[in-house]
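J.: Each structure below appears as structure tokens.
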Structure 1
Amino acid sequence: MDTPARARVDACPGVFAVHDAADGALARVRLPGGAVSAAQLAILAGCAEDLGDGFAHLTSRGNIQLRGLDRGAPLVPRLSATGLLPSPAHERVRNILASPLSARAGALAARLDRKLCARPELAELPGRFLFAFDGGGGDISGEGADVCWRAMDETGALLLDGVDTGLRVPASRAVEAMLAVAQEFLAVRGSAWRVRELADRTPLVDAVNAPRVEPVEMPTSPGLPIGVLDEGVGVAPVFGQLSAAQLRLLAEIAERVVVTPWRSLLLPGVRDSAPLAAAGLVVDPDSASTSVSACIGHPGCAKSRADVRADAGKVLSGLPARLRAHFVGCERRCGKPAGQHVDVLAEGGGYRVDDVWVPVAELTESLARKGSK
């Protein structure tokens, strides 16, 4: 199904094709399954400090963005040296989510990445097409992936745009099934960027050779818990922003880190959260900053009407825990969460909170009321 909104060229940023923002070039580094090693974190810290604004910015797809870059900055050779760019041709299509607490989901994500990069034709996928592996708990399947494999008792369900197709695929064939869907999407997509834009998804379902049952409702669950867990420590950088110093600290205390689509991090095997808290990272699950997010805002974005991160930061201390809200500077609503949340849109010297205009001075009170309902 062709749509006017999809008539323009897909300009989704990467490392080879950066986006020109108000604060300089923006590069998006894909991390399939969110996996990043300590050595890669150290390289990213150096790139942020030497070439960018000094920070790594987590995205709602479990990736990392570097901002404030010069277009001529030597970013590609530095990232390539640590394996972060295994296939230049596929760099923008390596969009793969995985449940951070599921070892199987992470392993499947890594396998899909290798298989994806081995197929030259799949480099033509739109930069917004999203794969996902849900370990069975429903955390990732609610993130709006175009194709998702969700573990069940003995097999897994194949979902398209979050909806069960009825296809049941064992884990051993999950990667091949998802690649078959991607291949068919390329054949039928027209100008569509996402599965949700297709008028008929039947060809995608028919492309998978697997048993079919009556589709069922697939409940979703919240994302990564924050704090000390059985698997490690869950950490939430304020507004998903990590300084170069914080990146180096992570590289020192964890062999690897998993970046989640909720702008948080899992540090597998780590038991002590004190150094993380001392470095300004949030490890308290009752902190309001674990569920409040914001686009980059002014001055990083020329379209933003306000410095939304500064305004959001001023109200954090007065908000109830677990109030999910997203602050944005314009109607594009960049980085908005996939799930239900309070929409806080900058407008006319204040913010429109779920379509009700509120002056900046009354934001805390307005959002607190939302959290009490």
Structure 2
Amino acid sequence: MARIVLGAGTSHSPMLSIPGESWSDYAVTEGRRDDLVYPPEGVLLSYGDGVKHSAALLKDRPRAVSDHVAQAARCRVALRALADDFATVKPDIVVMISDDQEEWFYDNNMPMFSIFWGPSVPIVPRPPVGDLSPELNALIAAGYGDVPMDVPVAQDLATHLLSYLVEHDFDMAHSAYLDDEYGGRTSRRLPTGTGVADLVRQRKKRRQGLPHGFSFVVKNLLGNTPHPIVPISQNTCYPPNSASPRRSYAFGRAVGQAILEWDSDATVAVVASGGLSHFVTDEEFDRLLLQALERGDADALSSLPRHRLYSGTSESLNWVSVAAAMSAADKRFELIDYVAVYRTDAGTGGGWAFGRWR
């Protein structure tokens, strides 16, 4: 039978690819965001209202350039620690659980869970963001994979996972090849306190390779070496069929059990990519999640408050799924580092986390 030899969790923010001196420059993108959801109520606010909401919180939070430089250094050390784990363990296959953000899936087809099982998947360098300098865009693109390559897919494991999950009552979607271009409309319904805002985005069609949550792992944890992978997409961001914490945990547990029951001598690592809180930093939620991971508390992980899981914070569910997979393999969580970052007067930034199960 196959063996799970390592679990890992990593944030994948663009900030992890640029120097701390430039973190405030990246904040130029925040003022135009339409998805700033504020704790503790989980309510959508404008940037200006977010400044008022966050004033008291930010009084004792590190926000100077020197703080950002020190925080960036901590994140680099944590990423290197995870990369060293992979270099030491040398898993035969890396299963990745992340979420798609307007890359492969749109409102014409938004599955809760999907596995890619084609023979390989390309990495296509990320397009630039218009508000940022060419230098920052180049660094961010590099962080998500600046070397075009085809990453092999472990098709035997991918198809085993699909069959196993269907047999265990998960209605799986799958992809075996890519279209030439991807684009379309997505919508998110977020609470405003007086109702619900329907945020609609339209992406022009463009060439799209492996989504950034997966390509970040290939670049930063696997050293741009094309290990055989299995990309598993989980819809965390887009209601009405976004996964609940309970469903994410059950799914991850089934993924872990499926790997352990696969008739193979392969060694497998499982990675959660994304989160924790963003685009508004929510330290209270992040620490609630991290403590539950350290305890291996299935009940707490399955009942995380959904009103704290909007916008980018929803990616924390990828960690829930991997924690469940690791529970099937009887592996314990160890936090490498957690860095709570504040970029602006509106409390925007994120909780960047790095951990391992072994």
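Values quoted throughout were computed directly from the atomic coordinates according to the rules given, and no laboratory measurement underlies them. Note that the structure is predicted; figures quoted are calculated from it, not measured. Cβ atoms are built from the backbone, for glycine too; each structure is taken alone.
J.: Distance in nm of label points 7 Å out along Cα→Cβ at positions 179 and 211 computed as 1.5: which structure among 1, 2?
T.: Numbers: 1: 2.5; 2: 1.5.
Of the options listed, only 2 reproduces it.
J.: Okay, next question. Please state which of the structures 1, 2 yields 9, 22, 36, 24, 9, 0 when P(r) over Cα pairs in 10 Å bins from 0, in percent, for residues 43-154 alone is computed from it.
T.: Details: 1: 13, 38, 34, 14, 1, 0; 2: 9, 22, 36, 24, 9, 0.
Clearly, the read-out refers to 2.
J.: The value 1.0 for distance in nm of label points 7 Å out along Cα→Cβ at positions 99 and 243 was derived from one model only; which of 1, 2 is it?
T.: Values: 1: 3.6; 2: 1.0.
The structure behind it is 2.
J.: Tell me which of 1, 2 gives -10000 when you compute helix-only ellipticity at 222 nm (-39500 (n - 2.57) for each DSSP H run of 4 or more, over all residues; to 500).
T.: Numbers: 1: -7000; 2: -10000.
This value belongs to structure 2.
J.: Same structure, new question: Identify the structure, out of 1, 2, from whose coordinates mean count of other Cβ atoms within 10 Å over residues 75-82 was calculated to give 18.2. Don't skip to the answer; put the middle values down first.
T.: Details: 1: 15.5; 2: 18.2.
It was calculated from structure 2.
J.: Comparing distance in nm of label points 7 Å out along Cα→Cβ at positions 147 and 267 across 1, 2, which is largest? Provide the component values of the computation, followed by the final result.
T.: Numbers: 1: 3.7; 2: 2.2.
Comparing 1, 2, the top value of distance in nm of label points 7 Å out along Cα→Cβ at positions 147 and 267 belongs to 1.
J.: Given a computed value of 31 for relative contact order in percent (Cα under 8 Å, 6 or more apart), which structure among 1, 2 does it belong to?
T.: Values: 1: 16; 2: 31.
Structure 2 accounts for this read-out.
J.: To which of 1, 2 does the computed value 18.1 (mean projected area of the Cα convex hull in nm²) belong?
T.: Details: 1: 18.1; 2: 16.0.
Structure 1 accounts for this read-out.
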